[in-house]
Structure I
Amino acid sequence: MIKRITIIAGLLLAVIGLLGLAAPHFMGLSLSSSQSMLYLSSGLMALFFGLLAPPAAYRMFAIIVGGFYTALGVAGLGLGEPRLSIIPGQLVFETLDHLFHLLLGTVVLTVAWSGRMAGPVSAPATNK
């Protein structure tokens, strides 16, 4: 499950990053090039870890990325303003971004903390 959510989050972030670079105002979004690069790079890293890394590595990556995006969402919402400016004019997050970060981060973090790294466990063999 952790591997699957890491890959899904990676695809989602990479697609949003590419959309932000190609069409920054797609569907009313306001994605800066810095924001798009953040999404694209974290998405590509998530895909790398989800597809190629061993279970302990992709679980740790999911915890770090989930924690980062959760903290970013909480910081954005907690400051009480609709805009969070990390780098003025370059990396500015708005309310929709805060909600996206919070949702993505908590889902990834919850799945990573659940600790389920393998597929379904088969029934134990019986001795007859």
Structure II
Amino acid sequence: MTDNTVQCPFCDTQSKFGVRVCTGCQATIVYGATQTELTNTLKQTGFGVFAIAMLVLFMGPTLLNGQFGWDVAPMFGTGLWSLGIAGALAVWLGFRASNSLETSMRGQVRYFRQMANV
């Protein structure tokens, strides 16, 4: 296998680098992360960060007031701005995670083949 060809692990056919389908067994060839993987990473990270941020904003002042006797305003005094703050943090970290996945998978060649319904 040379630098400008890829070899299918299913049928051992060599194809030119850059093709999207194996010429031997019709397996799908993916270079790097798939769009589905990137989208799912963005959604899952964003939702998780938003949920954690909202828990901290809602529960944090209650815990601080109860444990230490402090007088912390609900949602740390941010009011409805806390939704925007948590949302912006979720979107930013979601895109960072998606970008990190794309960077870590850059240069990888993967093959996917449909399995027959049994």
Structure III
Amino acid sequence: MEKTILIIERNTETVFFYRKLLPDHGYAIEHVSSDSQLLKYDFHIPDLFIINSRFLTLNECEICQHLKNGPLTKDVPVIIISGTHNMDVMARQCGATALVEKPFTSANLLAVIKRCLGETGG
């Protein structure tokens, strides 16, 4: 069965990148683009979250903490994608499963996704 990844991102061009890349590797994509949608849990619970953007009122770690404090989302792995220097420490502190630093390759991202989902092989 296809695993679902929920992308948390405001930029439509970045969402387009994920929509092109991930379905070719067997993943269904859903998308949240606003903090109100996120804070109300107005989405289907995915197999994995990718936080690629901060919102106007929430940064990447606050988004991650919100998800990790939610009763339905606390056990869902979270990948933070960031170009912020020294984000690895903050990502661990806020409960992220993994951090992918920008710039990154598609192969690197796919490897991290597979690891977070407990998948093996190609």
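Just so it is clear, none of the values below were taken in a lab; they were calculated from the coordinates. As the structure is a prediction and not an experimental result, all values here were calculated from the model.
Structures I, II, III were compared on relative contact order in percent (Cα under 8 Å, 6 or more apart), and the highest value belongs to II. Here Rg/Rh (Cα atoms, Kirkwood Rh), for residues 44-107 alone was derived from just one of the structures I, II, III, and that gives 1.08; the source is I. Here helix-only ellipticity at 222 nm (-39500 (n - 2.57) for each DSSP H run of 4 or more, over all residues; to 500) has been calculated and equals -23000, so which of I, II, III was it run on? Structure I accounts for this read-out. Of the structures I, II, III, report the one carrying the highest value of percent of Cα pairs over 22 Å apart. Largest value of percent of Cα pairs over 22 Å apart: II.
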